[in-house]
Every structure is written in C-alpha cells, then in structure tokens.
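**Student:** Okay, got some structures for you below.
Derivation of every value follows stated rules applied to the coordinates shown; laboratory data play no part. Computed from a predicted model, the values in this text were never measured in an experiment. Cβ atoms are built from the backbone, for glycine too; each structure is taken alone.
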Structure 1
Amino acid sequence: MAIIDFFDRGRLLNPHGIAYRSVGSVWTFDEAYALSCRIAHSLHRTGVRTETKVAVLSPNDPLAWICVLGIWRAGATWVPLNPSHPVEDNVVLLDRLDVEVIIYAPALTEQVAQLRPRLPDVTTWVALGEGTEDPVLADWTAGMPETTPEITYDMDDVVAIAPTGGTTGTPKGVMNTHRSFSTMVAHQLMALTYPADAPVVNLAAAPMTHTAGLFSLQASSRGGTVVVIPGANADAVLDAIEEHGVTELFLPPTVIYRILERLEHRFADTGSLRYLMYAAAPMSVDKLRLGIERLGPVFVECYGQMEAPAAISFLRPDEHFVDGTIAPASRLSSCGRPYPLITVAIKDPATGEDIGRGRTGEVCVRGDLLMKGYYKDPERTAETIVDGWLHTGDLGLLDEQGFLRLTDRRRDLIISGGFNVYPGEVEQVLWGHPAVRDCAVVGAPHEDWGEMVTAVVELNNGMTVDEAELIALCRAQLGPVRTPKQVFFVDHLPRSANGKVLKKDVPAAFWANHGTRI
C-alpha cells in the first residue's frame with residue numbers, strides 16, 4: 001500500500017477525531033486530509049510529478065507534517081531538513097538531491113535568505129505562515145480540490161530521501177519507497193499492540209524530521225492522536241504525558257536519562273503510558289533498569305537504520321523480564337529479536353558467508369524493509385546491498401534464543417545522543433588549524449549520550465593551541481552536535497608502516513599512555 005494510505009486508514013476509522021494537536025492548533029483527520037489534498041494539487045500545479053523532490057524545513061509543527069502528507073499524496077519525494085544544521089550542510093544536501101520545492105517555517109526566514117541565492121534549481125518557495133516574501137501556504141493552496149489527486153504509484157517509487165554525510169564529502173541520500181516504509185509501519189503495528197477501542201495517543205517530542213515523524217504513522221493509522229511539542233525537554237515531555245494521556249512515544253536514551261533525573265524531584269502521572277520506544281544510540285543497562293522500576297514494563301528497544309528504516313529488530317516490554325524479574329544485562333543490552341517481515345543473518349565480513357548463531361560477524365538484512373539504494377550513487381549501493389542482503393556495517397551476533405546483540409561497528413560512525421557524527425567531517429576542520437599536524441576523532445563511552453565526540457590531536461613542532469580554541473573552531477563550522485566535547489594532545493598518533501593513522505588503535509594507545517579510557 002502507498003505510505004499515505006496509513007493516514008487515510010486512520011481517517012476512515014475516526015474522521016472527526018483529533019489527528020494532530022499542538023500548542024495553539026488542533027487538526028481533525030478530515031481537516032488534515034483536506035489540507036493535504038490541497039497541498040498535493042498545488043504541487044501538481046507547479047509541475048511536481050512522481051518522485052519530484054520537495055523539502056520541508058521546519059521545527060516540530062503539525063502543519064509541517066501535514067505538508068509531508070501532501071507531498072506523499074502528490075506522489076512526490078520528501079526530503080527532510082534539520083533546521084539546526086549549518087546552512088552549508090543544507091546547501092550541499094539540497095543541491096545534491098535535486099530539490100525543486102522548499103516549504104519552510106517563517107521563523108527560518110534568515111536561513112532561507114542564505115539558501116536561496118545558492119540554490120538556483122529550486123523553483124518554488126512556500127512559507128507556512130505570514131511575514132516572508134514568498135507565497136503563504138494558506139493562499140498557495142486556496143481553492144484547490146479537497147479530494148485525492150488521481151495518480152498511480154508503484155511500490156518501488158521513492159517517497160523519501162534521508163540524508164547522511166555532510167559538507168566534507170558527497171552526502172548520501174537514502175532512498176526509501178512505499179514498500180520499505182510500509183514494511184516499517186507494519187512492523188511497528190505488530191510491535192505496539194492495543195486492545196480494541198483503546199485510546200492511542202502518540203507524543204512527537206524528538207524531531208519529526210528524524211524518527212519521531214515516522215513513528216507517528218502507526219498511531220495515525222489506528223485513528224489515534226499525535227501530540228506535537230517543540231522539543232524533547234524532560235519537563236515538557238512529562239507534562240504532555242499527564243495532560244494528554246500519552247500512550248506511546250519515541251525518545252533517544254539521553255532524553256530518557258533526563259526524565260528519570262527529573263522524576264527524582266517531581267511527580268508526574270505516567271499511568272497512561274503503554275510504550276516508550278528507545279533507539280538511535282546504545283542505552284545504559286543500569287539506567288534502563290531504573291527506568292523500568294520507575295515507569296513500569298513500557299520499554300521497547302528498536303534497532304534499525306535509514307537503509308532499513310527503524311525496524312530491523314525490537315525488544316518487547318515483556319522481554320525486558322525473565323521469570324518475573326528484570327532481565328540480566330545480556331538481555332537488556334540486546335536489540336531484541338528480528339521483526340517478522342525480514343530475514344537477519346550474521347555474515348563473515350571477509351567472505352560474506354553466514355556464520356550462524358553465537359559468533360560475531362556483520363549484521364545483514366534481507367526483505368521488503370530495505371532501501372532502494374543511495375541517490376545517484378550506484379557504486380556505493382552495490383557495495384551495501386549484495387545479492388539482496390543489506391550489509392549494515394554493524395558487528396553483532398544472534399544468541400541461541402534469537403536475540404541480536406551488537407558488539408561494534410565496522411565503520412567509524414559515532415552515535416552521540418542519537419545523532420550520527422562522521423569523524424572525517426570533524427577531522428577536516430581540525431586539520432585546518434595551523435597548529436594541528438594530525439588528528440583522530442573517535443567516540444568515547446558516555447553514560448548519557450552513548451558516545452562522546454573526542455579528538456586526539458598531534459601538534460606541529462613548536463606550535464601550540466589549547467582545547468578551548470579547537471572546540472570553538474569546530475562549533476563555528478559544525479554546530480554543537482559534531483563538536484568534540486574533549487580534546488587530548490599526544491606526541492605521536494599510532495600509524496601504519498605507510499604513515500596512515502590507525503584510528504582503531506587510538507583509544508588503546510591513548511589509554512596506555514595516559515591512564516585515561518576513551
């Protein structure tokens with residue numbers, strides 16, 4: 001089924017019910033449907049056709065998400081943009097992905113002013129509200145039909161291109177289709193079950209351009225309400241759970257830790273909560289145990305990546321227990337069992353052969369969940385999907401009970417607070433400082449963020465620079481997420497015979513020389 005059909009199923013079940021709610025706005029299913037139809041017809045009027053790329057640049061806002069519904073209803077391709085990313089990143093991304101239409105929040109007018117002159121191929125700019133030089137969404141869609149456009153679609157049409165990478169290299173665009181997204185939603189519907197006629201209230205607190213938007217689709221398909229708040233502030237999340245009777249939400253572990261800390265100092269009625277999905281970064285087992293004690297059997301671990309969106313494996317609430325008590329660390333640190341509509345295998349990274357249970361290899365996935373490929377990058381696509389198997393780049397094992405445990409990553413990707421940080425981007429900035437001879441950026445274990453971006457730097461002879469200056473340099477060019485939180489200076493980085501820095505040896509070498517673990 002088309003991805004928009006999940007929303008339409010919810011409208012069929014609950015046409016006059018509240019589909020989206022935020023501070024100052026309420027949308028019924030009928031109202032959201034009508035606007036998404038007008039948006040789709042307006043996109044067609046501007047020349048948008050199947051797989052035309054349309055970007056939405058906005059903080060969390062039901063109106064922005066309804067625009068995504070309109071993009072899908074038009075048969076176009078959604079390109080999610082993170083408004084907190086540096087303008088340079090978004091310029092490269094929008095150009096690389098051939099975006100033709102940008103819909104944006106008026107609060108981001110200054111950012112748009114920097115984007116516009118550098119994106120000559122963007123033909124249409126639409127503002128969500130007043131106060132800009134561009135057409136306002138309400139006027140742009142006025143008079144358009146409030147019925148679904150007559151279009152045909154193929155299950156392998158691309159409905160979203162999610163960016164990975166950044167300004168130091170060509171960003172990858174992960175192409176997901178009706179097929180892959182529908183499989184993801186089907187998996188979530190299997191994982192999050194409800195009794196008949198039970199209320200379904202989803203809280204979108206994390207960025208809807210990230211996992212929170214996709215995780216709202218299963219609630220919408222049930223005729224449930226999606227409550228949208230600007231950000232995942234601990235008090236705001238707890239207030240929303242109480243006020244709206246939230247039954248499900250997704251949060252990265254770092255926000256869950258903040259919520260547990262706040263519950264030490266305030267009361268919050270979380271009795272409505274049925275499912276708290278955690279993903280995007282490893283979670284502290286000790287804090288997971290504390291969360292279960294505080295909030296009850298509501299936790300659901302979700303493992304995936306945009307190449308197999310959000311739904312490779314999951315750990316159900318009851319699987320966090322063994323014989324009536326909280327499960328041991330080996331279970332709590334796992335990613336649960338694979339979802340039913342895919343196949344997961346552990347393969348030898350060198351030979352590609354299946355190595356069976358109990359042995360560590362590369363996690364590989366096959367099935368309808370997989371992306372179509374990387375946009376305009378057939379070589380990298382062929383490297384990643386081999387004989388129908390997606391090679392995730394994660395190392396792990398399947399134990400005798402079928403639980404998947406990740407042990408490491410083949411790539412150097414750092415996941416800090418649920419965000420991907422590519423070390424090469426940070427290293428490029430550090431290399432630009434005249435005092436820096438060489439450097440390696442690695443992830444140091446961190447109990448809150450999962451990993452902390454850490455730079456180990458070798459200086460040029462006779463030159464000096466302090467930690468604060470390098471951190472400020474990175475922050476100015478990369479933003480806060482990718483900026484190293486600590487910088488260590490060494491006389492020599494570990495190198496191979498040909499002089500290449502052996503990044504895999506950096507943590508051990510540093511620990512041995514300094515008595516500090518990174």
Structure 2
Amino acid sequence: MDTLARLGDEYFRLHFAAEPFAATVFGVDGHDADVPDPGRDAAGRHRAALQQVEAELKTVETAGLSTQEKISHTILGRLLRDEQRISKDGVSEVAVTASIAGPVAQVVSTMPTTGDAAYLTRLAKLGGFFDGYVARYQQAAQDGRFPTALGVRQAIAQVDAYLSTPLERDPLLQRDVAQTKQAADLVTEHVRPALRRFRTVLDEQLLPVARSGDQVGLCHVPGGADGYRTLIAAYTTTELGPEEIHQIGLDLVAGLREEFADRGGRALNARSTDDVITRLRDDRELRFDNAGQIVDAVTTALRNAEEAVPDWFRKYDTAPCAVREMDAAEAENSVLGYYVAPAADGSRPGAHVVNTYRPESRARFEYEVLAFHESVPGHHLQIAVAQSRADLPRFRRFTYFDAHGEGWGLYTERLTDEMGLYTSELNRLGMVSFDAWRACRLVVDTGMHHLGWSRDRAIAYMRDNTALSETNIANEVDRYIAMPGQALAYMLGRLRIQQLRERERAALGPAFDIRAFHHEVLAHGPLPLDTLEDLITSRW
C-alpha cells in the first residue's frame with residue numbers, strides 16, 4: 001500500500017474511532033458498540049494522532065500523483081487541519097443544547113438498528129458518555145466558558161421529558177433488538193441515572209452562571225472569536241470573513257424580498273412582501289391536519305423526483321431512499337427534517353427523517369422543497385453516489401464537507417423548479433422562503449457570533465424576512481447558537497455551485513451538458529469548494 005493510501009486509511013480509522021455515532025449514521029462497520037469520549041483528554045489524544053498523520057502527509061511528493069490522488073492529498077490535508085483546529089478551540093463545550101448538536105438527540109438519533117450485541121454494549125456505555133459531557137461542561141465553566149441559559153433550560157426540559165416517559169415507550173427501547181429485559185435493565189440502571197446526574201449539574205451548577213439571551217454568541221466566550229473564524233473556515237471551506245459573509249446575506253435577503261412580492265402576488269393575490277410573509281405564516285388553511293399528510297407529501301415529492309432524475313443526471317447504482325417520522329424524544333426542539341445515509345453494506349436504505357410534531361403548526365408549502373433537499377435529488381442522491389464509488393478511498397466516500405453537501409442540497413431546491421417538480425405556485429413560494437431562510441442565516445449567524453446580536457434580534461430578523469413559523473424560527477436560531485458557523489455552509493456552497501455552472505455554460509456554449517456537470521459535482525465524493533472549483537475548471 002502506498003503512503004497516501006495508508007495515511008487516508010489511518011485518518012479514516014482515527015476519525016470514526018473518535019466519532020462512533022457518525023460511523024453508525026454513515027453505516028461504517030465496527031463502531032456500533034462504541035460511544036464518543038467527550039472529554040478534553042480524549043480530544044488531546046485525538047489531535048496528537050492526527051498531527052502525526054498530517055506530518056507524514058507533508059512528506060508525500062505530489063508531482064507524480066494522478067488526478068484522483070492529488071484530490072485525495074488535498075482533501076486529506078484539509079480534514080486533518082480542520083479537525084485539529086476545531087478540537088483545539090473546543091467551542092462545543094459551551095454548547096449545552098437540546099438541538100441535534102446535544103448529547104440526548106445524538107444518542108436517540110444514532111442508535112444502531114441491527115445487531116443485538118452492539119446495541120446492548122452501546123446502551124451499557126451511555127451512562128459514561130453522559131457523565132463525560134458533565135465533566136467537560138464543568139471544566140469549561142471553571143475556565144469562564146459558560147453556556148447559554150436558554151440552552152441549559154431547554155436541555156433540562158429535554159431530559160425531564162425523557163425521564164418522564166414510561167419505560168415501555170422509552171425511545172431507546174423501541175427497536176426490535178432492544179425488546180429485551182437486558183436492554184431495559186441497562187436503561188434503568190445506567191442511562192436514566194446518568195441523565196439524572198446530568199440534569200442536576202445543568203440545573204445547580206451551569207444555569208446560575210449561564211449567559212443571558214443578550215450574550216448568546218461566541219464573541220462573548222473567552223477564545224470564542226478565534227474559534228468562530230476556525231468554524232467558518234471549516235464549514236464553508238472558504239477564506240471569507242464574518243463581515244463579508246454578513247454583507248452577502250444582507251444583499252441576498254433584499255433580492256429575495258422582491259421575489260416574495262412577485263411570486264406571492266400570483267399565488268396569494270398579496271400586495272407586498274410583508275403581506276406575503278404574513279399570509280404564509282399565519283393562514284391556518286396552509287397548515288397540515290395530521291402527521292400522515294406530512295409523510296404523504298414528502299413521499300410523493302421523493303417518488304416524483306426519482307422519476308425525473310434520468311433527464312438531469314447520469315445513471316448510478318445507488319441505495320434506495322425511505323421516509324420515516326422523527327422520534328418524539330427529539331422532535332419538539334428539532335429541525336423540519338434531516339437525512340440519514342444508507343448503510344455501507346446495503347443493510348439499511350437512506351432515510352429522509354421528517355418532523356411531524358404538532359402537524360397543525362407545520363406549513364404545507366415547506367415540505368415539498370424539504371423533500372427535494374433531503375432526499376432526491378438532494379442529500380440522498382449525493383451521498384448514495386459517493387458511497388457507490390468503491391474506487392475512491394474510504395475517507396473520501398464517508399467524509400462530509402458542509403459547504404459541498406449542504407450547498408448541493410440548497411442548489412437542488414432551485415434545480416427542481418427547472419425540472420418542473422413543484423406542483424403549485426404555493427410550493428414555489430416555499431422554495432423562495434427556504435432561500436430567504438438560508439440567506440438570513442448568513443446575517444444572523446454572523447450577527448450573533450461576531451457582531452454580538454441578541455437571540456431576540458436574530459429571531460426578529462428572521463421573522464421579518466422569512467415565512468418560517470415562529471416555532472421553526474426559534475428552533476433554528478437556537479441551532480445556530482449551539483452550532484456556530486455550520487449554517488453558513490448552505491448558501492455559500494449553493495452560490496459557488498451555481499457560479500461554477502454558469503461559468504461552464506458560458507465557456508462551453510451548446511456543448512454544455514447538465515448531466516456531465518452534475519456528475520463532476522457529485523461523483524468525486526464530498527469536496528472542499530476550492531477543490532470542486534479546480535475540478536470543474538480542469539486545473540488538475
């Protein structure tokens with residue numbers, strides 16, 4: 001095995017050993033029995049191991065490498081550098097939250113679905129996992145790095161809701177492999193006591209010192225400003241600074257307000273942007289009646305997209321995609337939906353996990369565009385294509401660059417309009433609202449974490465410029481507070497993909513082939529944006 005391939009395999013091993021929940025999500029074998037160690041010591045050991053790989057990678061001569069090897073070298077260097085920097089900054093230790101970034105949601109959404117022994121072993125380790133988070137939070141507080149009071153309260157409420165759930169309805173005991181007395185005993189004797197300890201520390205030690213809603217950003221945390229710039233670079237794979245990103249967002253929002261008025265006039269007979277947004281948010285006729293309607297809407301959109309794919313994409317042998325409802329234990333404080341990759345061995349399909357909590361509060365026009373983003377031609381097609389490339393190194397098939405991945409998902413929301421998949425002008429307004437939502441992210445994420453905006457100011461800005469419900473806006477802002485920088489990747493990635501497409505169309509003229517362009521974006525696995533640009537423009 002050559003040095004580059006060996007180093008790629010070593011990174012792959014180190015990364016998923018440190019992130020076994022991610023391994024379960026990606027279907028990577030060998031980690032379903034494990035849990036992460038959230039402690040500082042474990043993070044230090046992981047950084048040291050990555051640093052050794054990085055040092056050896058720098059000795060690899062690139063002159064004689066093939067195109068794919070050069071891509072692998074570039075990607076591996078980026079992953080090693082970013083992972084070390086993020087770990088060193090340690091901003092996750094101040095992110096006490098009930099969102100998808102929090103430990104409870106991590107556990108509920110990533111428990112293995114097959115293998116009795118692995119499931120039971122992971123259950124037995126969850127007590128130590130939660131205790132590890134407690135210790136990390138306490139260390140951060142001793143260093144003057146405090147969480148937000150809102151995040152602490154929400155995490156307490158999440159734990160209370162879990163602990164009040166009867167054992168027979170415990171979300172960790174609802175899978176076939178968990179229907180045993182041994183599993184129930186593990187939850188009773190290890191998981192629930194650890195969560196009680198977790199709750200006690202949150203309530204008695206962290207809440208009294210937590211930051212107020214006026215100081216939710218990283219700029220209010222020691223070392224937070226530098227940490228935020230590290231996260232921006234890692235999530236967006238660009239050199240953009242927070243000020244420039246903030247202005248890009250302001251400019252995009254201004255243009256989208258005009259599109260709201262234009263499309264809203266046709267769909268709703270509304271007279272102005274504010275009228276359109278108010279109608280979309282407040283009109284009860286535009287809401288679902290029950291969870292089944294939500295599942296039917298996203299399933300129909302997925303199947304329609306699958307039928308249209310051959311005209312826009314090359315043929316790929318990929319795993320199927322299913323739709324399933326989000327578990328109630330995570331749904332109340334979670335996003336509209338998300339995607340779970342298929343198992344690498346084909347034992348599990350990809351899944352669009354959809355939030356059906358309080359369906360009467362959820363807008364009909366949001367779920368068609370959501371389905372395209374999360375399933376086909378969005379994340380499912382993207383990730384399933386990457387997994388199908390057995391000729392690529394494993395670390396390239398099973399990594400994830402948010403700007404490429406989420407940029408692609410957002411790109412497909414407009415692409416599906418070109419494909420003729422939206423079934424009404426109302427659903428196209430959902431597309432515009434989702435665009436405005438992602439544009440607002442550029443403004444409010446940098447606003448809170450760089451400019452010091454309060455949570456209320458961020459919520460107000462999104463209320464004025466998107467049609468998201470009040471509940472979704474609050475959940476989204478709380479997600480940005482808990483996961484600084486990640487939300488910037490969507491729009492910045494989409495803008496770069498769209499720019500590359502327009503550049504290629506102009507350069508090739510009639511020879512431009514949309515299927516060939518999409519193949520270049522998808523078929524090399526996840527990529528940093530500059531690497532994607534080099535590929536599209538044939539700089540390799």
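**Student:** State the single structure among 1, 2 that was used to calculate helix-only ellipticity at 222 nm (-39500 (n - 2.57) for each DSSP H run of 4 or more, over all residues; to 500), giving -8500. Spell out each step's value before the answer.
**Tutor:** Values: 1: -8500; 2: -19500.
Going through each structure in turn, the value belongs to 1.
**Student:** Given a value of 21.2 for mean count of other Cβ atoms within 10 Å over residues 365-372, point me to the structure among 1, 2 it was derived from.
**Tutor:** Numbers: 1: 21.2; 2: 27.1.
For mean count of other Cβ atoms within 10 Å over residues 365-372, the value 21.2 is produced by structure 1.
**Student:** Next question, about the same structure. FRET efficiency 1/(1 + (r/R0)^6) of positions 221 and 485 (r between Cβ atoms, R0 = 35 Å, to 0.05) computed as 0.30: which structure among 1, 2?
**Tutor:** On the way: 1: 0.30; 2: 1.00.
Among 1, 2, the structure yielding 0.30 for FRET efficiency 1/(1 + (r/R0)^6) of positions 221 and 485 (r between Cβ atoms, R0 = 35 Å, to 0.05) is 1.
**Student:** Now for a separate question. Supply the structure label, taken from 1, 2, corresponding to FRET efficiency 1/(1 + (r/R0)^6) of positions 141 and 309 (r between Cβ atoms, R0 = 41 Å, to 0.05) with the calculated value 0.25. Before the final figure, lay out each step's value.
**Tutor:** On the way: 1: 0.90; 2: 0.25.
It must be structure 2, since only it matches.
**Student:** Among the shown structures 1, 2, from which was the value 11 of relative contact order in percent (Cα under 8 Å, 6 or more apart) calculated?
**Tutor:** 1
**Student:** With mean count of other Cβ atoms within 10 Å over residues 21-28 derived from the coordinates and found to be 21.4, which of 1, 2 does the value describe?
**Tutor:** The read-out was computed on structure 2.
**Student:** Here's a follow-up. A value of 38 was derived for percent of Cα pairs over 30 Å apart, for residues 125-428 alone; which structure in 1, 2 was it taken from?
**Tutor:** Working: 1: 38; 2: 50.
Computed on structure 1.
**Student:** I've got another one for you. Taking distance in nm of label points 7 Å out along Cα→Cβ at positions 29 and 501 for each of 1, 2, which is largest?
**Tutor:** 1
**Student:** For which of the structures 1, 2 does the calculation of distance in nm of label points 7 Å out along Cα→Cβ at positions 173 and 413 return 1.9? Spell out each step's value before the answer.
**Tutor:** On the way: 1: 1.9; 2: 4.0.
The read-out was computed on structure 1.
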